[in-house]
Structure 1
Amino acid sequence: MSPRPPGVRLRSLFLVLLVVTASLSGLTVQSDEAAAQPLTDFPYRQEIPVPIDTGQPGATYQPVDLRISFDHACWAKNETVHSVRVAAETNGELTELESQIYDLAYTDGSHIDACSLVFYIPGWATGSERYLVLYDDEETFPPRYPDHVGVEEASYYYEPVPGQRIDFDYYKLMQEEDVAYGVIQQGELLGNGISQVVVKMKPGAPAYETNYADQMASFSLFYSVDGDQERTGTGYAEEVSKAVLVDGTLMVRVQLAGADPDGTVYSDHVYTYYYSPPAATAMRNRMSVNIHQQVLESVDIGGNMEEDGMYAGILSFRVRSQSFDKLNTGRILPYVHMPDENGIVRAYEMPLNPISSEHDWVLRTRDDADIGPAGWVSLDDPGTGKAHGLVFQSTDGLYPGREDGLQVKASGQQYVNVPGLEADAGQVIVNRNAYETGGEHNIRLPGDLDVQTNVAFFTSETGGYDAIAQEAALFRQLVAQRPYERGTIESDTAAAYNLTVAAHLAPSFPL
């Protein structure tokens, strides 16, 4: 280890004198003093390898989440009491940035040699700045950053009309005093299983209520079946394993895992929400999902044959009620946009007011609408710029052979039409690539299907599908660095699955 410079010894003496003086005078060393500790006091610094050009459009307020190994011993007792700081350096000047550490690798009771580190690109970034991690091998004042985000378990029940029930358990993800997202653990929505569904709330939502819901995205592994239920999958999970993995000041992370009631398919996902300042979240917001979809035993699909192994989907809703004001919510946006395999952005119109209880498919299997290498799909309104999108880390390397890739289908459907209540839905679903033009549609879900990748559920209030495309380019660079770790989880299938993943090791998951 390199010797500590004389200035560090003087700084240590200063800290002792400050504490003694505060004690003698009856004063408390306040968090403002701790937070204002000069960055020049920290003897060690290393450059952080930020993978994006921070001067490009869309880069500001992007979350950076990566693994850091320290060149020297780093003093840290836990995730909140430690010496780690992040700074942006511009023309030799250092500006401290809020940060969070987790997954500490201890070398003794108060030192680490590695940790995972979270911060976000500041709004003033130009691309000329450098990002540094600063730290000490001796005790320092701990950082005192505001706790911007949080997670809590909650339940929701509402039955406006007998037999039409909304009933589920969920993780409530908070930003400051607002509800940002809900991650549904298990339950039902008007007769449909909704485990592994993310509900994005409107900006500034003060409570988790139907009238504050903005958009849903499903990460259940669904497939269509014969009979009235029409489909089955992990959305109908009756037992779910769950855990809060990280609850920090800038990032929260939860895990959900469960199988369908027949034990045929299994989903194990890690959901991550990163803080972004209110001025940014009023215009755009995102949920990152590290997905792991498995088929446990081969099964033939039935029913409409269109949901033939759904990895993820955007689920829009439009509910109108004469009697229950808080049910009057939702809107189906008019267009689907996506880049094809040649990079050309294709547009498809959605049914805005479906009148049939049967799916009105505007994109079917035979349309062979595969997502191109840019890796995104958007449901949007060109008139307002409102857009919801799914962004994929990769569109290939997901499953070996001809069925590698991602195929998009879209439909509208009227779910409920009873006196006083109408509920319509529009869905844009991303499936396994079970069909190529001129070939046969493979209606058998193979028992060796095992798909792992990262997906972002991203919303732009005004940027349209161009904002989704912009996010996709940034996400694919940033997510390659992010560390995700799973443990062994037991599901209702009575089998244990070791699902350890380190997403930062490769741009896509090996199969």
Structure 2
Amino acid sequence: MGQRWSKKRGFGTRSPGAYRRIYGVDDATPSPTCPRCEALAKELAVLRAEVRELRARLNQNSSNSNRPPSSDPPGMNRAARRAAESQRKRGGQPGHAKSSRPLQPPDEVKSCVPQTCAKCGSALRGADPDPNRHQVTEIPPIKARVVEYELHALRCRRCGHTTRAELDGDVPRGAFGPRLQSLVATLTGCYRISRRNVRDMMESVFGTPMSLGATSNIERSVSTIVEPYHAQALAFVRKSKVAHPDETGWTENDKSAWMWTSVTAKATVFVIRPSRASEVAKEILGENFRGTNVSDRYSGYAWIDDRQRQSCWAHLIRDFRKIAESGGAAQTIGECLESHAHRLFTYGHRVRDGTLTRAGFQRQVRRIRPSIHRLLEAGTLCDSRRAASLCRGILDARETLWTFVTTNGVEPTNNAAERALRTAVIWRKPSYGTQSERGSRFVERMLTRGANLRNHGRSLFDFLTEAVSAALRGGPAPALFG
């Protein structure tokens, strides 16, 4: 007898699970007497694993991978952000401290004294000991100053030889002086203004016509002048006690390259190379590097002893999030690992603000550390290949997770290097990298000079003007590091 159709239950009254039990069909435990079912179950398990991997790859973003936040899709985590945001309006809040432009030393003072009373019209006399001060800052008209050197030639009446005058040693042999050269190099090399826009600016603002070739020649000249400072920064990095290296993609002459950086307490250096191999890391840090290396778990730094390495916990948190998003047992493991990591950061912040001693911090870490290792070991047994692989990789580098706990001056993250690389990434976006090796040398040297001067609170333009002037005169160059 046929089954009747029901809107609620379809054909018949038994659930799909009941039919599976009746006929001995179960997705989880196929009948051992059915080879076809076993084969299909194995194939289904493989396909499900592939789907999980593809979904995980599709759902990668800045919170669970090394992708930058700029690559996140629109609206990602918007609901979570809205829940976390307060209901305050934009702008200054009621009762906030006043913020105003501080008064500057004036070049000229103009006194505005009332002559008659605003109410009755009577004449006023005297002086106000405390007048209101209103300052207006203005830029005077700027026009480049052109100095012409006439090199006369005179013929000797005695021997007939013609002698032409020569330029003094401090006179530039080119068409532009040190300040103008420094300005062009600063605009293109530090403020990322294109050569074409710099050329237009020179003519429209300073009244100085300049060709694109002239801007390129200035870059070549300035790059040669600042080359010793780049070598000096490299020397400081190699001798540092703690180094934060990192790398990001670059393009040179339409070919793939890498922008490397290493940030230390005293110096920062940038290097562009066509490779991401460990040889470049050895070139920057020195093959006999004795300090502590804070970085991600990239194998290019594996030549450094684990006792001298600190894995970045910001990267680890993203890996823990990736493990949690794998689903199944890995979800619980990843969430627990992420919770432990946030506890570590909470204790670290308390050490900074003085509410927790260094010894107390180390005691807390000793309690958390075994739990993290046990969770990682459990994660290696997960069904998710991606989660298991991540857990194995972190366990292989377990000795590099805790250097910041025992070594003073070592940070748990590599944020310093990532912040330094942002300048290079912003440069790369509109320019698509560099077009030649000479351009790469100019970029790495200018980025190195700018980062170090900025960290020491010095003027980029003034320093470069002194360096170019010293090169023209043949005098002593200014020091980049005190």
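Derivation of every value follows stated rules applied to the coordinates shown; laboratory data play no part. All of these numbers come straight from a predicted model, not from anything done at the bench. Cβ atoms are built from the backbone, for glycine too; each structure is taken alone.
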Given a value of 12 for relative contact order in percent (Cα under 8 Å, 6 or more apart), point me to the structure among 1, 2 it was derived from. 1
Quick check for you: by FRET efficiency 1/(1 + (r/R0)^6) of positions 52 and 212 (r between Cβ atoms, R0 = 30 Å, to 0.05), which of 1, 2 is greatest? 1
For distance in nm of label points 7 Å out along Cα→Cβ at positions 348 and 372, find whichever of 1, 2 sits highest and give me its label. 1
Can you spot which of 1, 2 the value 18.2 was calculated from, given it is mean count of other Cβ atoms within 10 Å over residues 172-179? 1
Ranked by mean projected area of the Cα convex hull in nm², which of 1, 2 sits at the highest value? 2
When helix-only ellipticity at 222 nm (-39500 (n - 2.57) for each DSSP H run of 4 or more, over all residues; to 500) is computed for each of 1, 2, which one produces -2500? 1
